[in-house]
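Input: structures, listed below.
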Structure P
Amino acid sequence: MEWGIINKENWEGKTTFDLPIKRWDPLSTVKITSEDFGLREGRVRYYGHYSYISPIRGTRPKGFKTEGEEKEFDDCSEKVLKKHLDVFSSVAEGEQVYNDLGLPVGDGFTIIVGQDEMRRDNPFLGTPHHIEKVPEVNKALTLINRYPSMARIVDSEVEQDIKDKLPSQLKLSMGINLVTISRHFYPSLCFNLIPTDVLFGIFLSMKAAILYCVEEAINRDYYDIPCMPFFNIGTKVGGSQPRIHSQTYIDLNMDGHGGRLEGYLQAFKEMGDDCHLCRTTHGDTDRIILNTEFWTFYTTGSPVRNYHIRFHPTEHIRRFSQLKINQIEDLAHALKIIFQALDDIEIDKNRNILFNCCPYGYDADFHMFADIIPHEIIGGAEMADDMRVARKLPHIAAREIRKSLEKYLK
């Protein structure tokens, strides 16, 4: 059920095992009974642990067919930029592209939500199509993810049949999965090769597409919408494609939110007008990595991984989509040099960037923040609870990163 489309044609011959499912864990899920955060009445909501179970995710094309192909990007020299083709090449070039063996790479079909900031296809479009070649001057495209964890459109012809066949403890997962790519190929593991204006373009396209999707969702009577923008950089942290790209999960199930987000919401509620991110010195500045005009980067005092970096805008805003042009431009520059500084001290290049935001429709105070989390193998104790056994003192990690940053700040 590619592109999150379920219709009469692709449902025929399928079973409920082929559907994208959202399932809450009954042993770690709590029904939301309070009136906090202004959630609409009339729906049962939870917080806790849930899973998106989507068989089509297993059919995603692999960007690296062999270990040798992945190692081609290890040196991050400019030669890796030359004529590299991936599944997005046929989309961006507006025509079928072929590899050195004469085999097609991708098929060029897509649903394009945004071209830089410009709105293109409606986020609820039901027919993938070819597009014309994207102009060279464009920096980024936002597409509907072809292999999503959620259903975006369910035809009325099959909707009731699906509901009748699904067991009562399961529900069809509804939402929009976006992927934002650079117009030209730049390897995600090589931030030294990614121009700042391309990173800026990716963030700008993400913002515009998120706003477009949420507006259209609200027009279709969806509300209380968690939105999760993130980057999976490298295969070890979920990045199946080598091209720099972000993803955004827009959950339209209207059934609550995860346990970690609940913790953030409750923490900010308890702070009231005394926002921790607005007033903290982050360990009397010894954990600060970089202060820019619009952002603060620091090593968190209770890291999820060693060298875990947290950052937030100096302005008290709630969501990624509220960022202004100058804030986005500043963020792109800062992330580029911080990633290069991490590379220079040999921190694993496989990293996640997670943007933590207040869901749309929630009446909650929240200061948007984000995490850069390098890949590490973790143990059983860390899987058993929401905790981490770290070896690197955060202020020492910050000192190492600051020293590595010096040459990029001159």
Structure Q
Amino acid sequence: MVIVADEIYTGIEIEASSKDEVKKILFDEAKLSVKLTEKGISYNADEIKRFLDPIELKSGFNRGQGLTGFSLPHGYNARGQFSRWTPYSLLVEDNQPVLYDDGTRIGEIIFNKGNPVSEQLLSTGERVRDITNISAQGGLHVMYSNECSLKDLGEDCLYCAFNERAKDGALNKVLLKSPRQVAEAYDIARRAGVANHFRITGGFVPERRELEYYLDVADAIKEKYSTFYGCAVVGAPADLSVLSKYKEAGFANISTNIEVWDRNIFAAMCPGKEKRNGGWQHWVDALEYSVELFGKGNVHSAIVAGLEPLESTLEGIDYLASKGVVCHFSAFRPEKGTPLEGYRSPDAEWHWELLDKATDIFHRHGFTTLQMYSGNASGPHSAQVFQIKAGEFEGNQLTQWKFPSLD
């Protein structure tokens, strides 16, 4: 028996007789995830903290704030900040955290567990988690630099808290990771079976030394491994011909994150990208050129959803998809210390419409689930909805997707 509802979870139980009915259950849970992000969750921190994994709490993705990520009753991933003024609440029943919607029981949730490999020490004394985050999909996310040089020019992207977060010494113990540190952390993780995807990203470094650094990291990894499966997240280079060097170094995917599609809003929101990187058209040119090198579906971009009209974002996603680029997106959340602190993101219905229509675009252009996860860190936001539409679930559960094993 599974729960099917006219709205999200009325508690009415009927037997799901078809895959379409299960899809409805999972879509409702996906919508709930979006609502939790907007509305937040009320909970007693003293009661809930024992369920929160200490490794996850220290993760750079969690940023040490409130609840860690968790799975809803049918497996959809969710997050939610604390809020007093919300219909959603967490209670503890029979030693399990249970989610409620305005007094109606939704079901038990499961908080994410960090991988113990994160606590292993490198030869230099740092922990693996100081160098890389291990994802639930069995991949690594390396932020090689925790600062962006655009701040010195007063040209930070207006929505970005990159430099603000770099001030947190507890979460960012190593501001610039050396290629040797990255390669050693990669080796430890790969021997544990959790380096089946390797993503490297960071802020703009002085003199744009990304290429040199990324090649050094790839060379250090290949001292022990002949190949790796990864994604280089880079800015649009002045000379597009250098993009081939990332391919030659062993990266199977590349991501150049345009972040705003409307060219006028791009110029206002991303002054450094507009002035230092050739402007909007150059970023689009870099993406289209990359497809010639890496192939359809192996080139990625990202949009911060909520900074421009919905129609503009969808136009960008569709245009880039027609060129072979998977343009992922994340929900804009105003962050402390940025010029947009205090602004609001569009409501959950807006973000759900984007998720629904964008994943239709991804399917129409023939992208795969692997490609949905293989790009920048925004990929999982839409990948699970993509999976539901593809029928990739077991019974009435959306199981955790994993990268294919390399070894």
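Only the coordinates and a few stated rules stand behind these numbers; no lab work does. Remember, predicted model here, so these are calculated numbers, not experimental data. Cβ atoms are built from the backbone, for glycine too; each structure is taken alone.
Structural remarks
- Origin of the value -7500, where helix-only ellipticity at 222 nm (-39500 (n - 2.57) for each DSSP H run of 4 or more, over all residues; to 500) was derived from one of P, Q: P
- Of the structures P, Q, the one that 21.0 was derived from, the read-out being mean count of other Cβ atoms within 10 Å over residues 229-236: P
- Looking across P, Q, the calculation of Kirkwood radius over Cα pairs in Å, for residues 125-348 alone that yields 18.1 traces back to Q.
- Looking at mean count of other Cβ atoms within 10 Å over residues 109-116 for structures P, Q, the greatest value goes to P.
- Label whose coordinates, when distance in nm of label points 7 Å out along Cα→Cβ at positions 253 and 365 is calculated, return 3.0 (choices P, Q): P
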